Structure I
Amino acid sequence: MGGPLNFLIDFFKQGGPFMYAILIVAVIGLSIVIERFIVLVFLWNLNGKAFWDKVKRYVTEGKINEAKMLCDSTKAPVARIFSVAIDRFHESDKNIQNAMDESTLEIIPIVEKRTHYLAMLANVSTLFGLLGTITGLIKAFAAVAQADPAQKASLLAYGISMAMNNTAFGLFLAIIFMMSHAYLFTRQSSIIDEIDELSIKFLNLVTHLRRG
């Protein structure tokens, strides 16, 4: 246990001051990744087809209260939109559609929030790593040009170590953030597509029932 931990501590110390900047980016980015994973993947995990089948059955059978209870007990965004629509169920089709559109406009920014920052943080971590790399190389070249011969080797090694550690840390975070962004963006797009699809199905169902 002590070996890997000591290695990480030495790795961080040898990277110089820009390692702290990259660490701040890491804390911010990982906080976003964890929060978005919890919300998009776990809290809002919904079998859209099964949910729609239940809502459709309740509404078709006239069990509006049951449909409302089902939507209120489901945390997914589309359930919140359905809940608003069911509150207006006995109003005109236009009022129902307006209520759903308004709710959709409120919910979509919640679905999309913070995910886009991951792409930016991936670039920032790479740039901080590059700054650390350049700083390390400057120290290495200064050691070759100006340092006392007795200290030249150690200063050169320190400069190269600083450069490589910053590069490694910055790129490692950038890879994590880019992969997380790609996955979370796909997940939020799927949720938005589900909202669009099921909202249209709900409106068509209401229209069909009233005309039938």
Structure II
Amino acid sequence: MSESLREQRRQLERDQRRADIVSAASRLFGEKGYDGTQIAEIATAAEVSLASLYSLFEGKEEIYQAAIESAAESIEEAARDKVEPLDDPAERLLTLVDSLFDCFEQNRDLLRIYTRSTGGLPWRLRHTMGDSSVAIFQRFTGWVVALSRQAQTAGYLQGLDAEVFSLTLIGSVTTTAAFAIERAPEEPLSRAAPAARAICKRLLLGEAAG
């Protein structure tokens, strides 16, 4: 085996160990919060030694950031995949609501981390999650604002500010999902989606919408 192939294999193994650590840490952070999770617990859950863990991450804070960013990027990618193929601007936004609930269902750990560390207040993101995580949130928000402006150009959202509507959509979905997961953790988050979708539809189409 050539040196380049050996290095590629070693890199793949490192990437897999990192992914295993991030996955295990996400579950623990979601259950216990950042302060309640110990670095040794993460290593045990990921089935790696502490030495191996520290060879891949500087410490718990770096793992925390990686866990948030991995899940957030996964949610953004999944939402874009469902929304962007659609033509109607209003249907794009309504599908976004549905897809966010679906994504949170698949990433419950991120939702728990978000609510535990920010209290559900988006302006606390920078303090608790760091600039790189905030950048992902801002990129996603910018995309939603662009969708809302397209809908407004098409005749929807009459009399409403597209940016405020976008923040309302994101905030209402996140808060509703967080409340649902705390109130009834055994139930799928999809049960909470119709009410949030109906509110967004009403705003999109006007007060007379059913």
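Each value in this text was obtained by applying a stated rule to the coordinates, not by laboratory testing. Here the structure is a predicted model, which is why all the values come from computation and not from measurement. Cβ atoms are built from the backbone, for glycine too; each structure is taken alone.
I, II: which one has Kirkwood radius over Cα pairs in Å, as calculated, at 18.7?
II
With distance in nm of label points 7 Å out along Cα→Cβ at positions 25 and 49 coming out at 4.3, pick the structure among I, II it was computed from. Display every interim value, and only then the final one.
Details: I: 4.3; II: 2.0.
Derived from the structure labelled I.
When distance in nm of label points 7 Å out along Cα→Cβ at positions 65 and 177 is calculated for each of the structures I, II, which structure yields the highest value?
Numbers: I: 5.2; II: 2.4.
Looking at the calculated values, the largest one is I.
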Work out the source of -27000 here, i.e. which of I, II gives that when helix-only ellipticity at 222 nm (-39500 (n - 2.57) for each DSSP H run of 4 or more, over all residues; to 500) is computed. II
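If we compute relative contact order in percent (Cα under 8 Å, 6 or more apart) for structures I, II, which one ends up with the highest value?
On the way: I: 31; II: 21.
Ranking I, II on relative contact order in percent (Cα under 8 Å, 6 or more apart), first place is I.
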